[in-house]
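Bear in mind these aren't lab numbers, they're just calculated from the coordinates by the rules spelled out. No experiment lies behind these values; they were computed from the predicted model shown. Cβ atoms are built from the backbone, for glycine too; each structure is taken alone.
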Structure P
Amino acid sequence: MPDNKNEEITEEYSMREFNLPKETEKTLISKVSEHVGEEVTIAGWMYNKRSSGKVCFLQLRDGSGFIQGVIEQDEVNEKVWNDSEEITIESSCIIKGKVKKEPRAPSGFELDVEDIQIVALAPEYPIGKKEHGPDFLFSNRDLYLRSKTPWAVLRIRDQIFLSITDFFREENFIRYDTPIFQPTSCEDTTQLFELEYYDSMMYLTQSGQLYSEAGIMGFGKVYDFGPVFRAEKSKTRHHLSELWMMDAEMAYFNQEMNMDIQEKMVKKIVKDVLENCQTELKILERDTTILEDIVKKSFIRLKHYEAKKALEEDKNFTTAVDFGDDMTTEEEIYLGNKYELPIFIEDYPFAVKAFYMKSYTDKHGVKRAVNSDLIAPEEGREIIGGSQREDDYNTLLKEINKRNYNFEDYEWYLNTRKFGSVPHSGFGIGLERTVRWISGVHHIRETIPFPRTLNRMKP
């Protein structure tokens, strides 16, 4: 008898003896269409099961896809039949069987099971067939990730990540990784996580942009892709405290060129998801009509003033419009629904934007940033922010002083303007925001394996 509870649990849930197939002997469920009429070996898990007399139906998954395995008692030996009755939801197993076409099956294929090896028999699975609230599911995120909805969302995330990195390789950028620990703020100091770094204070990065600007002076075009952190105390469905951001910077680029490359990238992302994630989109019941139009049509481009004026004059938009402020959530959603295409909102008031943006004064006497936010339709809101960067040393120094930033903290950044400055632009795209828009899920916490928010840091 075990001396303690941990030993008891270890023994109770231990793996059984089984024959581990070689990698070359296994077939992915996503590839069974290539093996109709052949015997295959699938190593995976049983996510559901039902019986009907002398027939047992096993719903199997292996990470690449889902398939139903059918066992007829009269067609298998006693051990295989007994194992099919014993196996429980989320038990790991190795299944051998013959692939056949089955038009009624979601995948179009089915498996006539010939043999079962139970690798580890699972106890009663806590995420059953009954409805669970989101708090329960995210408290059990380690198990909920096995379900079809997160499976589909995170595979779309993987495709978007791949599309972005492929795009920059095709456009002759280099991958350029920037520090997670940073001594200065890129934008808003109120949203920084501060931590002790040996004997000094540092911040977790909110963007790699400033460091990427230094990189373009050596490499021309660079991008970084990694986690960033925002300490904003927000509980909305649009906010995460830890997220993934891609920042790109380009030497000898103006803002028009900047928007052109953003549009080209987004079209590639959407096209790749439509082509490569059809199963995932079907699981999510995603209406792809607008996504399909995006690949074919040019994006809308509106000046900030034009967008605000259009909202003010629209009788169906009843919220007060502030011409001197950022675009609100309601304004972004309304414009996205109206145009059903991504919209570049250009040239925001400089007072509400970051210090590093190039600026000008318009005919109304308003100082404006040379920038844009890309607003996605279908309540996707802002997914990209970008601008032409201020390239003049004295102008940038003046703005740093005006905002009471410490000169020593930004001296290295100013050196990019002192030694061979050039016109340059850049942008950042939020991975989770893009996944939420394209997948159509409601809450951004669904778009990352383990979300970190104001109220959630586990599991």
Structure Q
Amino acid sequence: MPEARPTVEQLLAKAYQPSKDAMELHPFYKGKFQVTSKCCVRSLDDFAIWYTPGVAAPCKDIQAHPGRVFDHTNKGNCIAVVSDGSRVLGLGNIGPEAGLPVMEGKALLFKYLGGVDAVPICADAHGAEEIIQLVKWIQPSFGGINLEDIEKPKCFTVLDRLRAECRIPVWHDDQQGTAAVTVAGLLNALKLVGKRIDRAGIALLGAGAANQAIARLLVLVGADPGRIVMADSRGILHKGRTDIEHGDDPYKWDWTCRTNAEQRQGSVADALENMDVCIALSKQGPGTLKVDWVKRMAKDAVVFACANPVPEMWPWEAEEAGCAVFATGRSDFPNQVNNSLGFPGIFRGTLDVRASTITDEMCVAAAMELAAVAADKGLRPDYIIPSMNEWEVFPREAVAVGRKAIEQGVAGVEYDRDTLYAMAERSIREARAVVDQLQESGFIAQPPTSPVHPDLMR
């Protein structure tokens, strides 16, 4: 007999279980990261090397030769995760303190998946200019900056200015990271259904930072911007939309002018008419994407429903609608399109070659390599993108990104593919081994098994 389909209640309970667990385990550990030493301390005499008076020698060496900061310090493997808490996950503008658990989680993923040291910095900043100034002030301490959870259109201004004005690479994961992973999955999905990206009709539901960046990368990999139709909560973007033309997001108006060559108008349902692809980064479901709407798409349609924790539609609804390939942002369904597949490997490669920026082409290189990892293992409708368990994704991405940086002339040092792979693999293996050893020794305690651990009541 076929396996019984879970009820909506069961799925919702599963979706929200991590939130319940988080309320137990966050206070148990009191945070998710800490600072530990990476140098030996054979005796207290070593402090004369690591601090005064010995430390003066590397200080003077860096003063005379600024590039040697990468030899004497951890700058080359340390980034800042910067946020003002103005658009945190699906929670909105909750402020910098409330956003700190997310940034700590990001730091954990950077280290465990990419071997990258990351420091959360949640700033009580007001406006784009203050964030820009903050990053420019702190850049001497870091090898790169990951912008996170900053509301639009402020996030566009911050990213564009910092990419132009900083000496170190700056990127916004909600834009470039989401775009890289989405493009990787879409390339494989289109390969499965036998459609060319330059001829595919693509509907982007949601016109925020993520889908605007996705559109930018789609054009770079060959999509025809005239065949892209974007829609927001008010319907399809077209040149007659005066609310966009005179709105506060000039980037949105730019995409309104660049896309939708036929100047289609109407609702979200109209945006999907005869389209080959739907990429939804919009309101949580279920019911945001309706079966009848997807039925109006072209044969062998590809649908990415990426809202979290509940996608815009359920997988069985997509199946009922005749969808050929379906992806979500959830790990308990096939084809999880998740930023965590992108940013650890992309930053690993960026740091290893001391790149001065992260270009869109470097993000495309990561997307192509991510797609190749899945293709190497054999594509299926339920496997178009690797999972985080396939750890080789990250060093392979790192190599692709590093080599593209070298090719574009933005790398500070150059290595061949084999050397880059060995560097990335070692960093990632060491990061995981440290966690394993700390858990085995008990310095990282195992989670409590009771609903409420006694330590939580202190």
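From P, Q, which structure was distance in nm of label points 7 Å out along Cα→Cβ at positions 245 and 421 = 5.4 calculated on?
Details: P: 2.3; Q: 5.4.
That value comes from structure Q.
Suppose distance in nm of label points 7 Å out along Cα→Cβ at positions 165 and 437 works out to 4.3; of P, Q, which structure was it derived from? Kindly include the intermediate steps, with their values, before the conclusion.
Numbers: P: 2.2; Q: 4.3.
Only structure Q yields this read-out.
From P, Q, which structure was percent of Cα pairs over 31 Å apart = 53 calculated on? It would help to have the intermediate numbers written out before the result.
On the way: P: 53; Q: 45.
Among P, Q, the structure yielding 53 for percent of Cα pairs over 31 Å apart is P.
Assign the value -9500, calculated as helix-only ellipticity at 222 nm (-39500 (n - 2.57) for each DSSP H run of 4 or more, over all residues; to 500), to the correct structure from P, Q. Don't skip to the answer; put the middle values down first.
Details: P: -9500; Q: -14000.
Source structure for this number: P.
Suppose you compute FRET efficiency 1/(1 + (r/R0)^6) of positions 53 and 365 (r between Cβ atoms, R0 = 41 Å, to 0.05) for every structure in P, Q: which one lands on 0.35? Kindly include the intermediate steps, with their values, before the conclusion.
Numbers: P: 0.00; Q: 0.35.
Structure of origin is Q.
Quick one: distance in nm of label points 7 Å out along Cα→Cβ at positions 93 and 325 came out at 3.9 when computed from one of P, Q, so which one is it?
On the way: P: 5.8; Q: 3.9.
Of the options listed, only Q reproduces it.
Please state which of the structures P, Q yields 12.1 when mean count of other Cβ atoms within 10 Å over residues 317-324 is computed from it. Intermediate values should be presented prior to the final figure.
Details: P: 12.1; Q: 18.8.
Clearly, the read-out refers to P.
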